[in-house]
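Just so it is clear, none of the values below were taken in a lab; they were calculated from the coordinates. Computed from a prediction, not measured in an experiment: that's the story for all the values here. Cβ atoms are built from the backbone, for glycine too; each structure is taken alone.
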Structure 1
């Protein structure tokens, strides 16, 4: 079979393809030329004096935490309070079955009565022998024996009275009362449990005074040395040392409205962790804070003069490097690698990479790339406060 090639049709097709290739780039260029620049919001990098803060994680405690223990063995007979509520000093909390303790008191009373009877008899013998010995009717030795018997019976009475007192004290321990005003927790033992000796519940409960709270936190040994030297340089040696105010940030990120101060520091560095433990005290008039909460403690440790700061939300991180986008000449995006300093509220100090007055991009970061032309809207630095940072 003989094939016939239509050269005229092939030529027409090639001409059509060439026309399309010519028109397509032109359409793309026209589309790129007419596209609107990406809109971003920028703010100025500021230069100002900023406080430098340090922050540590801590846990709250009651101003006073007292463990309630059973001081005598026995079956727990009654629980006389509502768990998780405020109790007053002297409130009856627990009662322990006192049958055996009452029996011991009765036995101690009987021993005391017997000793007192023997004492009366010995005293009577002394009173009878004294005139007889003076008259020579009995020997001096008989009188001395009677006097010795009398002294021994007096000591027996004193010992019996002490035993009775001890038995009465143990009987009193069967009624456990609140030692302070405070917030009581959930009981570790229930009615019918045998308490007073391990492995049974030894600590029945804990009462915490929460009109003020303590926060226990630790700092590293390096931080301790740095802060001590820094404070010594800031404060004259002759000036009285002032307590620094502390702030507490709660678990939900809110700032606790009351300031606190350091109560005390541990005497030694913990060799296992390399940290020094501190305890701070905060007022708690509304009883908002309870023992066991986690909190962040912060305080101003220095002031950085003339620092360059940008909003924390303007900083992005990529593979361990911190980046800030600025808007340069011709409204083009410029990428800057920066060296970060300490945080200052919603702002971060820039040690290197940004100059004061430069326009940094704070919104629209996901839609830009270096050298892109953008449409920048300037906003106030104060309006950028919010989430963001490293």
Structure 2
């Protein structure tokens, strides 16, 4: 296992922190999810189990162990210090003042373990006038221009997929892996800093870079792309599909497929930018072609012509897709109080020639508290006293 022997303390909440830690757990890290005694708020979002445990928690916390702890109590702080002494990485997505109050700022951590790595995730970053503000994924979408450019003029939309959170988690896992590699070389720990706004600005940088360079002032155009075409959602006789054409070779193929060979050589469609500027015309013609066909028929013809396309699925259709099933992109994991089990997406990258890390369900609340404290050297009477004092 690539990260076997690495211990991660996960003080994260919701998506960015917990998913970063889950990505590390996927490759063998011993990840201890530290939760409030009554369970953190994110445990109960989208409840699917009899306990109230939610779908989001099951995805974010696979392959982890659960420890309940109140780090604001004296006993809780003592436990944190002993935990940190055994850890390689601490992941936390809380504002800097809260981080310091919990004794999880880098100065406090490195005083206990000099080579510790702190992966610190905030809404706006550790510096700047907004550094103490709180925020969720939607704030990053809004402040990066993404929401403005999604939807139509006068009716912006945010995406329901939390791409800012997930992107931040991915970058944090990448940064944490680099910090671990650097520690092997130098013996030194470090802070890995990430923020939702930084992620969102990176993801939308093409738009802001173009704006800064040209002052173009783009406005939203619904599902239709602005710098290529046809790239849009199209209604078929029984559903919707996406077609995405970029580059002249693909455009020539679709022009011939839909019976519009005269488009090839037409100055209105000579480049991707030109096709984007004339996207209304392109989408109308392709839309008429799609409307005469079922989804299956349209996708079949497009696929044979080697044109990128795909069906617009409802969630159940995602689960039922034959490729998704045969490729094993979900793993059904047994979970207490959930007769059908949890369909958890498999890890996001794979090493095909390596043995897979066993896939474990997300932990029940405090499921491993006694075992983890025992590993730290506490005996049964001490653990009972911690419970009585409200530390665990």
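Odds and ends about this structure:
- Test item: relative contact order in percent (Cα under 8 Å, 6 or more apart) calculated as 19, pick one of 1, 2: 2
- If distance in nm of label points 7 Å out along Cα→Cβ at positions 47 and 303 is computed and equals 1.9, the structure in 1, 2: 1
- Among candidates 1, 2, the computation of Rg and Dmax of the Cα atoms in Å that gave 24.9, 84 used structure 2.
- Origin of the value 22.5, where mean count of other Cβ atoms within 10 Å over residues 63-70 was derived from one of 1, 2: 2
- Answer label among 1, 2 for the case where FRET efficiency 1/(1 + (r/R0)^6) of positions 151 and 287 (r between Cβ atoms, R0 = 41 Å, to 0.05), calculated from the coordinates, equals 0.10: 1
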